[in-house]
Every structure is written in C-alpha cells, then in structure tokens.
Structure 1
Amino acid sequence: MAINLHEKYAKEISTVFTRESLIAGRLSDNFDFSGVKTVNVVTPITVPMVDYTRGGVNRYGTPIEMEDVVQEMTLTQDKSFSMTIDKGNDADTNGVKAAGKMLSLQIAEQAVPLMDTYCLNKLAHNAGVITQGEALTRENVCSRITAGTTALDNAEVPADDRTLYITAEGYALLRKSDEFMRCDALLNQSLTKGQVGTYDGMAVVKVPESRWPKNVNFIIVHKSAACAPVKLNDTKLHNDPPGISGNLLEGRQYYDLFVLGARAKGIFVDVDDDATLVEAPVIGDDGKITCATAGAKIKYTTDGSDPRYSKSAIEGSTAPMASVVKACAYLEGAFPSGVTTVSK
C-alpha cells in the first residue's frame, strides 16, 4: 500500500466559489412571524361602482357588506447543520480551519444556496401567470420578456421594484440584443447580489444553474408580490464542549416563501417546451370540474377567492351551485394551471 507523506499544509484553504443570496432584499418584508408559525393575511374585497340615483332611499346603491379573503402562510423549511473541528486535526493542517471562517464558509456554500434554490422554485410554481413557449433565442428573448412586463402592466402592477431573474444562458442572449441597456456603474456595484444590469426598468439578476428551477426560462417578480420570511437564522460556535476537544459548529435556518394571492399577478414565469404545464380545468353547468391533464387534482372556491392561495379552497371535482366558482388544477412535479372562473 502506498503511503503519501504530507510535510506541511498551506495556510490558504481552497473553498468552493460562492455568491450572496439572490433573494434577500428583493421581496416584501412586511410580514412579521415573531412568536408564531402561521400568519393569516386578510385581503378586503371591494364592491363594484354603480350609478348614483337622485331619488329614492338607497341613492348610492344597495349596501353590500365588505367581505374578505384569507390566505394562510405557514413556515415549513426548518434546516440545520452540525459539524466539529477537532483540535488535533486543525493543528495537523496548519490551523487553516479557523472556526469562525469555517462557519461563514458553511453558510455561504450550503445555507444560502439551499434557501435561494427553494425560494426561486416556489416563485416559479406559485406565480400568478405562467406561460409556455419555445426555447429562448436572441431573436425572441426580448419579445418574450416584454410579454411578461405587459402582463404586469395590464394587471396594474407598479413599474418600480421589479426584478427579472434569468439564467446565465438567457442573459447571454439578452445582452446581445439591441434593446438591452447595460449600466457599468450599476454592474460594478451589484455583482455580489447577482445584478448585472437593467432592462425595461427592471433589475436583471443572473442566477447560476445550481439554484435555478428546472424548465424555467425567466421570472419577473414585483417586490410586493411575495415574501421570504426568515424566522430563525441562528449560528453557534462552542469551544471544547463536553466530549469534544475542539470546536462544535451548529446552525439553524427557519424560513419559507409565500406568493401573496392578492398580488400574484405581480409574478410572471416563462417555462420551456419540456415543462409540464397543467391544463386549465373546465367547469360544467352541473358543477362538475374536469381537467385534461391525467392525474391532476382540482381545487375550487365559491367565495370569489383565488383557489391557488385562498384558505377557503376545497379539493374536489364537484362544486356546489354558487354565484362564482373558481377552479385550478395541479399535479406533483408540474406547473399548476391558471384559474377558470364561471359566474352564474
């Protein structure tokens, strides 16, 4: 058996390339999960305008009680790590595993990429608008992105605080287009957060393949359309704890991502031909709800709320007779359908 003798370890340690979080600071921070696991978001439902009548009793129209829609947001991602740095091993490697630096390394190489991957995937699969098209090319990339910004404009989503998340390949196509405006000053200031320029008033963030959701071409998101609360972001460094001669490093992250139903149209996702996009359900006159995608399940509401996000959504294929029925279809591993609405 061959024996390799290492006389000395270099003082510089080789680490994996890492980047800061691409999600942090780009979504809403208006929701406080302190002391709770679940937060209910209440969205009041306004009433339609009517013609004023200059006679009679109800001149402003018949009073209608203002109702609301409730969305339940429950944290699900509770991640942790635990590792030791033996004092003898550290001494034998020339002390390159300084505990504080290794803790930072663990966060940069493991915790941050994992959270970004989860959040981007949730954004892609819970977007208010999901469209499917052929692969992006230099010729069509701008028109496809413009279709997304147009969808947000038509939904009256504010033009500021929009972010365009795109793959490295998609960005390579975009930057070759005549329409792309690259700002060197912005580029130099923002590389650590992934921002590489602006396009159509949006910050452009280039996402590495390892964090990117499968079969997605790009994501446009307005800051107020989603939130990514982090309830715990706790790290501990124990020196010589019982049973260990050296350091014990531990950490925990408790977080999630939620698309806000009332503002879901502020998120637009473009997926490629290889993605499975569930067909929109069909609601029959008898309340029967069907979907052409095999194996798809149905959710519906009868209170006018969006079944993709509403706490009142019911899983089933037969809706009771109501003035408004809304239904969506979903399938594990696929992108959910849009919402079908029938008013009676």
Structure 2
Amino acid sequence: MSQASLERLRDAHARMKRELHRVIVGQDEVIDQLLLAILSRGHCLLVGVPGLAKTLLISSLAKTLDLGFNRIQFTPDLMPGDITGTDLLHIDAATNERVFRFAPGPVFANVVLADEINRTPPKTQAALLESMMEGQVTVGGRRHALPQPFFVLATQNPIEQEGTYPLPEAQLDRFMFMIKVDYPTLEEEREILRRTTGGEGAEPQKQLGAEELIEIQKAVRAIHIEDHVLDYALALTRGTRVKSDSGLSFVKEWVTWGAGPRAGQYLVLAGKAHAALAGRDHVSIDDVRAIAKPVLRHRIITSYAAEQEGMTSDVVIERMLKEIDASGGVGAGLPGVKAR
C-alpha cells in the first residue's frame, strides 16, 4: 500500500470521525470500532442499554457516507418478506397481461440499520444471513444482488429479554464486531444535556462516496501481514477452543464453545485496517491485540461454571491476551510467534 493511499485513508477516517462527533458526544472507542468495520467491509452488532445513542450513531454514520440507507425496526410480527422484498402480481393496463414483479425490501440499501434485532423471531432474523455473507437475497427461487458496498449495522438491548429472541450463534458469527456501548462519563453526560435541550442539533455532512469507500476497502486488504502475525491471530482463535491442543487449562474450565475460522479472518482484516489508520503498511501483533475483544467476544460461549463465577467472554479474552503473547504461539502445529 502506497503512502499516498495511506494518507487518503487516514484523511477519510478523520473527516468521518469529525462529522460523527458533531452529533455524538464521547464514545470514541465505539466510533473507532464502527469505522474499522466499515473500512474492513464488515457488519457490526452494537449492544447497550436504551438511551445510549446507538441508533443515532448508526444513522449519523450513514449520513457521512453518500450511500443508500434504510432502517428496519424489528418487531415480533415482522416477516422475512418485509425485509427481503417479495414478488407482487402486476397487471398491464393495456394488455391485461398478468406477471409477477419483484418489489425490493428495505435490505436493498448500502447501509441497513437493523434496530433491536433480537425483537423478531429466528425465521425473520435468518432472512439477513444470506444478504450479510453473499450480498444477495433469494426470493421465489430467483437471486437478486444487493447494492455494493453493503453493511448491516444492528442494535440490541442486553437487559430487556422478555419477548425477545436471542440471536443464533450462526448469525452472530456473521458480525465482524460486537461493540459494547457503555454509559457516558460525567462530563460527556453534561455535554449531552447541553446539546439536546437547546436549539436544533448539528447534522453530519457527507464525506465519503461509494467508489472512494470501495477503493479504500481494497487498499486495506492490500496491507501486508507477516507469518508471525498470522500465527498470533491463529493462536488467539484456536486458543478459544476447548478441544484444541492449546494447553490453556482455564479455557477448558470456562468455555463451552470457541471461535471458528471466521474469527481469524476478521482478526486479520480488522488488524489491517487498524494498522492502516496508524499510518503503517504492515500489521503488527499489537494491531491484532487491539481488536481482539470486539472480534472474539460474541464467538465464545462461556460455561455454566464461568457464569456462576461472573466470568464473561471478555474476561476469557483478557486472560488469553496475557498468556498468549508475542514470545510464543499456542495451538497444535503453530510455530513460535516472535516479537517484531
């Protein structure tokens, strides 16, 4: 990746972040992770209690991108066809000929906000699976390509579980990041009160178009990664698996099911984007470590014993980051990971 390409990427990132902060107070880490996913061509799940501006953040991000945007409010009565679209009977007024024509659903946009995704049944949640991984939907036996670039940015409330449908692991795995949105600090909350109880708020301006974004995504994938960094990503991924030869005894005690190969792919891709934003044309182990939590936390299923001790997947990842360091890989067949 050329230095000029790196500068364009960093400039685009800075412009988008500046525009988002015209609307969103604080949440720097959340915004950074969301932008990393966009630059890496990944989908995101934002988890946080109500009132933390998750929906506002995603809609504001869509405004900074010169892309098509649709919001889907997930409810218990939402049907798959309400998302993907359906074939409708069309009658020609002149010839009286009857034909079925496809009417696209709201998923036919570049940025799709799936608001409160866990409020709809699994059948409807599954309607997003094909679109998220293959960039298409199949209706009536025919495939319809979605516009590119394409992102699903979903929100979920972690505390109100009555009348909700937890996302299946297969769908969770389609999200590059699970981003935790936490409460603002005292000063940030004071600023929120100032901004939202006065006059009209600021509106973010468009900063990036489809063609430029696609070029940036291609440039991110061209970032170089050495074998020892790949081995580190493998060590983290394989180290989460109970049946692997990782030698991590606490994993066997705290984890029921670990991350699959897609986790390693996302560690590498997000690591490349993290390196590019730091102005480097190669990925370091620190880049992988920086994005390990949002990539792995929703791919680790903790055991009953861990839950009784209050051990979350984040605690497991923190322990792994301490025990799997740059001086030695872990896992069957992995060579030692040497610091750069």
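Every number in this text was worked out from the coordinates using simple rules, so none of it is lab data. Owing to the predicted nature of the structure, the values given are computational and were not obtained by experimental measurement. Cβ atoms are built from the backbone, for glycine too; each structure is taken alone.
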For distance in nm of label points 7 Å out along Cα→Cβ at positions 130 and 194, structure among 1, 2 ranking highest is 2
The value -12500 for helix-only ellipticity at 222 nm (-39500 (n - 2.57) for each DSSP H run of 4 or more, over all residues; to 500), derived from one of 1, 2, belongs to structure 2
One of 1, 2 was used to calculate percent of Cα pairs over 32 Å apart, yielding 35; that structure is 2
Calculated from one of 1, 2, FRET efficiency 1/(1 + (r/R0)^6) of positions 82 and 146 (r between Cβ atoms, R0 = 41 Å, to 0.05) reads 0.30, and the structure in question is 1
Ranked by Kirkwood radius over Cα pairs in Å, for residues 250-289 alone, the structure on top of 1, 2 with the greatest value is 1
